[in-house]
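Take a look at the structures below.
Computed from the coordinates by the stated procedures, all read-outs in this text should not be read as laboratory data. Just so you know, these numbers come straight off a predicted model, no measurement behind them. Cβ atoms are built from the backbone, for glycine too; each structure is taken alone.
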Structure 1
Amino acid sequence: MALRPSRRSTLTGLSAAALAGILPRTARANDFYHGKTLTVIVGFAPGGGVDTTARMVARHLVRFIPGQPALVMQNMEGAGGIVSANHLGRRVAADGLTLAVPGRSWFVEGVVKNPSVTFDPTQLSYVGSPGAVNSMVFVRAATGIKTFDDLKSHPKSVTFGSIGSTTPTAMIPVMLAREGLPIRVIFGYVSTARVLLALEQGEVDAVFTVEDSFARRQDLIKNRVVIPILQNKPTLPGVPLVRDVLPPSRQSLLTLVLALENFGLPLVGPPGIPADRLAILRKAFIDMSNDAEYRAEAARIDQPIGAPLDGGVLEAMMRELAAGVTPDVVAAYRQLSSGK
């Protein structure tokens, strides 16, 4: 009499490939990062606000990724984050093992189709962002400038240090200069850390940057070496808003230039990361953002906490931003980014 195979013998006889096909896709994805290394590329030099945040986020993120992969950080500075974003879009495998924090304004260059950009910001894989930020004009107290009105009436030219002409560190000061303010912009610093050092040493008088650029130099604010005199969001009482000191005709351009504030500092991957792996990374990011240890460290260096942005939300925001930019605004942006 022929013997019928038992359930145990049937399962034992299944090949590994067949068994893998039975297991849920998410379960297999959960095993993907075990024994592997996650590489996170930073689009700026070490020591600045972008680098500080990126390293903190990456260090905590791997604790929440199933399999807890090892971590390697790589700095790839240049062109306000565009170099790293181009690399991410063209040369990085879409396997979920390489992510990037290119910076703050790089994606705007993609939206306006800067000729040097080879990535499409609407096609990248967004993991998450710590949250929205606020930018301000900080002026060295030694200049004697204490308010925005003081800046407008200052008898000498006030020098602003900037990372590059395609970043808000340059664009906002240039917009203010076009309204007749005594401002001269110095381009070419490789990171906000270098700008802050120049500010401290008196090489430049002022900077327009996000608050968390001072993550490692909070002493400059606490000791009133620098003073905030203009802000984009109403967080400091008595300090005027950028929108209120620029004419209505500049508001659409200003919205595009400062789109970075709503996105914060996104962690992104190349186009085409498998949906199950991307879902794992996004969940890990949100779990990390709610973790007490992460939040405590973020609070110590004045990073945004409490309102993280999920990668799916960032993806929708990016598509909306790209769809709403008119040719006239793009033309104005390109002219402004020329630094002239």
Structure 2
Amino acid sequence: MKFGVFLPNGSNGYIPSAGSPVYLPTFEHNKHCAIEAEKQGLDFVLSMMKHKGFGGETGYWDSCLESFTLMAAIAAVTKEIGLFPSISLLTQHPAIVARMIATLDDISAGRCGLNVVTGWNRAEYSQMDMWPGESHYERRYELASEYISILKTLWNTGRCTHKSDFFKLDDCSVLPQPKGEIPIVCAGQSPLGRQFVAESADHQFVLTSKSKLVAGVKDIKDRAKKCGRSVGIYALYHLIVEDSDDEAVRIAEHIVQRADKGAISNIIASASLDTNTGGTSGQLKAALEQNIEEGNMAFMGIPVILGSPQTVIKHIQEIRDDSGIDGMLFSWPDFVPGIRRFGQEIKPFISNG
């Protein structure tokens, strides 16, 4: 099992609620998260990218540190931990991203990968006149497949010629090349997204309720096998670890009680525009009715593992054994102490089972 940190480079991390810490993202905070994660032996950190937040009383995600710049800075102050910036495909040409990753690969001495975001939140892109139209909902994984093909060609050969509806490259040169393979991750959840992962990605980050995880993992592994590939699967969870189960439940319920209804309403309104059914937007809409452990919208639809260290260890092992996931990506209400407690009181006691 590998473990990672979903860095809080957007306002308030991943909890749209006034019952959780409300803060602006800073490099210092994210640096300390990454350094603590490396100290505790975690495997990677991943930063998201959001170009327009969802407002509300907490200003949820209204501020967001740029992912590549942040990860380059973190690369310079860490030595071992893996680094995954996120690219919103509509905002950067693949030749530019190929060069940014080659630079980050050099800074980090080969520790970087890339998280691919196809983009379902129209408001993020229309404000910059980058929204290609309603067809993007259905064609975004077609675009993503070409994008990744171009990236890999540039990384492997340093040159690419390509012509399609999406991109035109004429003997495009991008040097230097990365020194090794660049792992590609994607959180595609819809049938189209899962097929893209099976065909083009090395890892999938899964945002789904515990009750759907087993079937989802099997589906991705079966799809990848048919493509002659293997895909590592990492499930996304919030962690709330306290001295007792009752205290963890109390904190989680307080977060739900203070949920930022304005921000959540804006999230759902954007998600409802997505015509690509069965994906992340569908998970967010379903989360309005889900309980805390399955992923209530006060937790951005992300399932929550909560309780004492002993309870959390048990739940993590059960999820791993039942689903066959390869790892987990975590978020906390309070990141640095949460990472430290996970590293000291939970990680060493998770059996290899």
ask   = Of structures 1, 2, which gives 0.65 when FRET efficiency 1/(1 + (r/R0)^6) of positions 220 and 260 (r between Cβ atoms, R0 = 35 Å, to 0.05) is computed from the coordinates?
value = 2
ask   = Here distance in nm of label points 7 Å out along Cα→Cβ at positions 268 and 300 was calculated and came to 3.1; which of the structures 1, 2 was it taken from?
value = 1
query = Out of 1, 2, which one gives 21 for relative contact order in percent (Cα under 8 Å, 6 or more apart) as computed from the coordinates?
reply = 2
query = One of 1, 2 was used to calculate FRET efficiency 1/(1 + (r/R0)^6) of positions 124 and 196 (r between Cβ atoms, R0 = 35 Å, to 0.05), giving 0.95; which?
reply = 2
key: Which of 1, 2 yields 1.05 [Cα Rg over 2.2 N^0.38 Å, for residues 36-107 alone, calculated]   = 1
key: Answer label among 1, 2 for the case where log10 I(q)/I(0) by the Debye sum over Cα atoms at q = 0.16, 0.17, 0.25 Å⁻¹, for residues 172-243 alone, calculated from the coordinates, equals -0.62, -0.67, -1.07   = 2
inquiry  = Computing FRET efficiency 1/(1 + (r/R0)^6) of positions 228 and 292 (r between Cβ atoms, R0 = 25 Å, to 0.05) for each of 1, 2, which one ends up highest?
reply    = 1
ask   = Given that Rg and Dmax of the Cα atoms in Å, derived from a single structure, equals 19.3, 62, which label among 1, 2 identifies that structure?
value = 2
